Structure formats: C-alpha cells, structure tokens
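Bear in mind that the values in this text are calculations on the coordinates, not laboratory data. Please read all numbers here as calculations on a predicted model, not as lab measurements. Cβ atoms are built from the backbone, for glycine too; each structure is taken alone.
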Structure 1
Amino acid sequence: MKLAEALQERADLNRTIRQLSIRLQANALVQDGENAAEDPAELKRSLDACVERLAFLTARINHTNCATKAGGRTLTEIIAQKDALAVKIQAYKDMVVAASQASDRARGTEIKILPTVKVSEWQKEIDGMSKQYRELDNLLQQSNWQYDLV
C-alpha cells in the first residue's frame, strides 16, 4: 500500500467515525415501547473496528514519515516545516489585513492613523513563504505516491 493510499483511508476512517458517533447518539434514546432505528450494539462494533484500524494506520503512517526521506529530510521534518510555515503565513496575513485598514477622516484636524509596517514588504514575504509552502506540499504529495507504507 502506498503512503498516499493509507492517508486517504485514514481520512475516510475519520469521516466514518464521526458519522458513526452521530448515529450512535441518534439511537441512544427511544420512547418506551419503541425500537431504535439502528442497533447501538452493531454501531458500537463498527465504531470500535474503525478506531482500531485508524490506530493501526496512524502508527504505520507516522513510522513511514519518520523513516522516509525526501530532499534530504524525513517526511516528518517536511510536514513540521510546512505546518510551521502555515502558521507564520496566517499571522503575516492577519497583520497585513490589520495594517491595510483604511482610516477615514472627516476633517483634517482629526487624528491620522498610519500603518506601523510596510504592507507591500510584508506581502512580498507572504508570497515567498507561500511559494515555499507549495513546494513542500508538492514534495510531500510526490513522496506519498512514491513510497510504500512501512
């Protein structure tokens, strides 16, 4: 099984687990003398099997990410760098939005509000980090389809 296939199955399992949880809750109570629309015991068995498979896949994915190298770094290191870049990009974008807010003045005597940073410079940094983010993502996607699950 390729790493990408395991990642897809993990995503499917997470969706299925959320749906099973909702279905369990929907069948938790019934009116006296009525039956549940679905058997909670069967839903529980399905949920338990999905969680067990999820734990197995997650461990294998994590092991593969630690053992597999691309571009001289492990996939875990690349994922960590990509996640950190996403946080930094968002913080920079938030600052650019805040610094770009227009401050209208009705009269020339009102206090003038100015940005504390050069928005264009911050945006240029965002663009560079976004390119780096895309390159890391492409490397990960390529690796996911290239390497087998360990």
Structure 2
Amino acid sequence: MKLSKKTDYALRGLMFLIEKMPDRKPISIRELAEANDCPQRFLEQIMLEMKRAGWVKSVAGRDGGFLLAVSPNDVTMGQVIRHFDGVLAPIGCVSSTHYESCSLESRCRFRRIMLDIRNYITSTLDDLTLAQAFRNSPVGREEVFSPEFINGDGI
C-alpha cells in the first residue's frame, strides 16, 4: 500500500489543524501549505474536498482560513485514506470495494498473505482515529532504517 500525494497532504493538513486546535483561530491556506511542505494550490483543492466531506470548515475574510469541523476522535485514518485513494487492499483480487478478478485466484499461492495484509491494514486504520494518530510520537530515522529491514528492497 502506498498513499497518494493527495492523501499524504490531506493527512498533513488534518494533523496541523489538530495541533492548532487550542488556538481556535482559522489557519490560512498559505500557513497550512508552508508548515506542511505542500503546494498551496493543490492543498487548497484538497482542503475544499475535505470541507465537502464535512471534516473541515472554512472561514472567509482577511483572518480566515480552515478549522476542523469535527472532533478528531470522530474521523479515522481509514476514512481519510479511502476518501482520497479509494482502496486499502494491496492487490485488486482481495479488495472488497474495488475487486478485480484474476485468472489465478483459485490457485494463487500469495493471495492469502495479501488478504491477511489487507485485513491487518484495514483493522489498524479503521480503529485509529485522527486524535490517536496525533498523539503518536514522530518516527525517528533509526526506526525507518532498522538493521533488521535494511536489506529489504522496495520497503
């Protein structure tokens, strides 16, 4: 599973809005884009899409911008990813919403692990609210480049 840039930027924007919630001030699209290293025009389209989904609201005017429209406890990572990317399954023949048939389904030896991966990813992301994700500590470089995974091409 690889997130699209759209989903990545949406999650960045949502996490920043959660971080700024105590200020109770709208965050301008310029500030959102700069703080999250996102192209401003692209992020604006994403924020408007999230507004239509009911997750954020916009405030017009000189001091306007975006705020969360819902509690971060009420939106899951799975909802956001599905909204923008449509699917969590690693391959089409194990997707329940975007199923694609395959001529080898009845004898495929790796389909089982792909289904297990889909089930793990789905349950993890559907159980993880934005509030819970926000409470996670940032990932350190040493975690990404852990010696036990360092020789895994494509990770």
Structure 3
Amino acid sequence: MQITELITEKEIIIDMKSREKESVLSELLHRLEENSLLKNQDKVLGILLEREKLGSTGIGQGIAVPHAKTDQVDKLVCALGISKTGVSFDSLDGEPVYIIFLVLAPLGATGDHLKALAKIARLLKDRVFRNSLSGCKTPAEAYQIIREDEQRLDSLK
C-alpha cells in the first residue's frame, strides 16, 4: 500500500490557518468533504475528538496522526495538513505539531487502516523527510516528496 494511492494534491493543505486541535481537524475534514470523500464532517469530528480523549495522536517530533474508523467514508482516505506556525495538539512531548496526517477508514477496514498508519509512521520517522514536507510551498511539492520517499523506501526492501 502506498500513501500516494490514498491521497491526492487536493487533500493536502499547505500553511493551515487553524492553530488548535479541533479547528485543524475541522479544516482537514472540510477538505475531504469538499472532495466528496466524506459524507458528514461533523459526525467524524465527534469521533476523532472522542479518540483524542483516549490519548493524543500528537506523537511527538511535530507530528500528529489523527485516525478513526467510521461509516462516513466508503474507502480509506487521507488528508495532510502542514502548519508553518505550529498547532497546539496536546502532543506526547508537549511540543507544537507541524505535520498532521489524517486517516479515516470504513468500519470494516481494520487491516488497511493499520497498514496505512504503519506506512505513515515509517515515512515520518525520517527527519529529512519531515523537514522536506514542512518546507513545502505547494500541495504538488508535498505530494512529490511523499511519492519519492515511498519509492526510496520500497527500493530498500
């Protein structure tokens, strides 16, 4: 599975306007709804906020990977938000978040959901990749960086 199979340039937001967790999630969900990938953003926001109460998906090093299974999507979908100023996300390390990868899966898609999360985590553990993504000026540039890094990682297998 490739992340570039789950996301297009249309689901990438560069220089997010939101500064707080809930508004960042709303901004990403709105983008998915605009692109007809999500049925009802308000329902999913509630699910995501409930998930965050279990423990923050702000995993540290400026990264958050909010995720949920929901009946509001028909297939596995992703959105990527990049903040230039940082987002208060209750991260495990207490630091602001700059890269937010949102993953939503249909209720029955447990295997694919976990594969997507593992793939994203693998990409984001590379500091050079994170820095490149944070410096993107366009969604096309961010998409290209993801695609190139996936190809690089696949060539190492």
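Results, tabulated for the structure shown:
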{"read-out": "If relative contact order in percent (Cα under 8 Å, 6 or more apart) is computed and equals 27, the structure in 1, 2, 3", "value": "3"}
{"read-out": "Answer label among 1, 2, 3 for the case where distance in nm of label points 7 Å out along Cα→Cβ at positions 37 and 109, calculated from the coordinates, equals 0.9", "value": "3"}
{"read-out": "Comparison of 1, 2, 3 by Rg/Rh (Cα atoms, Kirkwood Rh), for residues 77-140 alone - largest value held by", "value": "1"}
{"read-out": "Computed 14.2, 41 for Rg and Dmax of the Cα atoms in Å - originating structure among 1, 2, 3", "value": "3"}
